[in-house]
1. Compute distance in nm of label points 7 Å out along Cα→Cβ at positions 77 and 125 for each of 1, 2 and report the one that scores greatest.
2. Given that distance in nm of label points 7 Å out along Cα→Cβ at positions 37 and 165, derived from a single structure, equals 2.9, which label among 1, 2 identifies that structure?
3. Upon calculation of helix-only ellipticity at 222 nm (-39500 (n - 2.57) for each DSSP H run of 4 or more, over all residues; to 500) from the atomic coordinates, which of the structures 1, 2 produces -21000?
4. With Kirkwood radius over Cα pairs in Å as the yardstick, tell me which of 1, 2 scores highest.
5. Suppose you compute distance in nm of label points 7 Å out along Cα→Cβ at positions 45 and 109 for every structure in 1, 2: which one lands on 1.5?
6. Taking percent of Cα pairs over 15 Å apart, for residues 93-132 alone as the criterion, which structure among 1, 2 has the greatest value?
Structure 1
Amino acid sequence: MSIPVAGRRQLNERHHRAALGLFLVVVIAHWAEHVMQAIQIYALGWPIPEARGVLGLAFPWLVTSEWMHYGYALVMLAGLIMLRAGFTGRSRTWWNIALGLQFWHHVEHLLLLLQALSGTNLAGRPVPTSVVQLLIPRVELHLFYNAVVFAPMVVAMLLHRRPREAERAVMRCDCALRTA
């Protein structure tokens, strides 16, 4: 199911600022879960299986569900793709960097999901394991992935709000701050 062209146009024109705001709330909420999990492990000394973030404490199956993790990676990828057309110039470049990094993050989660579904894990590991997870533990790796996707996304949003005149001239949304 795809969004009709008129809907995509409105999303990246009239509704771009609101859509970016909503997307940012989702991303920050996800970030908060990973940060809380890190606090639970490194500041509170909880064992990794018990460090489930905030939602994972109430709904433990969320942390162990590869479907949930893959679903979030897919939502992130879809959001970056759907909101891309609203960006111009330098902000588009930074948004594309975030999109490329998220694409790889999505591939890693797809690999984890396929292992969970097939029961065959990478490198004979006892649990589903991503490629980079062969080098970096999962908790730290996901903090890293979220950081390297989030940072260029934020740069893109800031540049989008403060475009150069040439960028402002081709923008189709009202995201840019007013100039004095």
Structure 2
Amino acid sequence: MTTSPHRLARYDRALYRSVARLSTPVLDEPLRQVSDFADFSKPWFLVAGALTLVGGPRGRRAAFAGLAAIGAASLVVNQPMKKASGVRRRPDRYGLGVPVQRWVRMPSSGSFPSGHSASAAAFAIAVGDVLPVLRPTLRVAASVIAFSRVYTGVHYPSDVLVGATVGALFGRLAGRLALQLDDKEQTS
């Protein structure tokens, strides 16, 4: 059984509306702030800076892997993928019922896929592969950022899902390369 693109779009809008209808005013301001703060990968640059300063050689390697994963994922998501998708329009927050108090600035780029989600997943996976002790915290942080993009109304759930998947792939690649370099250094 195949599902048509129109049916998938209906499911996507229905899930978007379900998130919009959540009666969680206590989350409005924190998730707005998280979504805004994640612009330009600020949280990941801060974590990478801290790892570079206090994480020793492995921390520096993890930071480099995380930033390399962000760079690769961002390039792919924000260039060929957004252009190939035919520039999917951003959701109509008003028409789909997202409460105004949740809104963040609506980006001018296309909606599909989510660059914030791609960067968050890329960094979390890459750094978590190199420093497993940070894996749970980084994955929760990446998930919160990804969810905040739907919650604030700037992305459909499928935008976030595809962005996070692409980011995770680049994160895994960067993390594995960093671990291989680590193994080579240790055997030398």
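1. Details: 1: 1.8; 2: 1.1.
Going through 1, 2 one by one, distance in nm of label points 7 Å out along Cα→Cβ at positions 77 and 125 peaks for structure 1.
2. Label of the originating structure: 2.
3. Here the read-out was taken from 1.
4. When Kirkwood radius over Cα pairs in Å is computed for each of 1, 2, structure 1 gives the biggest number.
5. Value 1.5 for distance in nm of label points 7 Å out along Cα→Cβ at positions 45 and 109 corresponds to 2 out of 1, 2.
6. With respect to percent of Cα pairs over 15 Å apart, for residues 93-132 alone, the highest-scoring structure among 1, 2 is 2.
No lab work stands behind these numbers, since they all come straight from the coordinates. Since this is a predicted model, take the numbers as computed values, not measurements. Cβ atoms are built from the backbone, for glycine too; each structure is taken alone.
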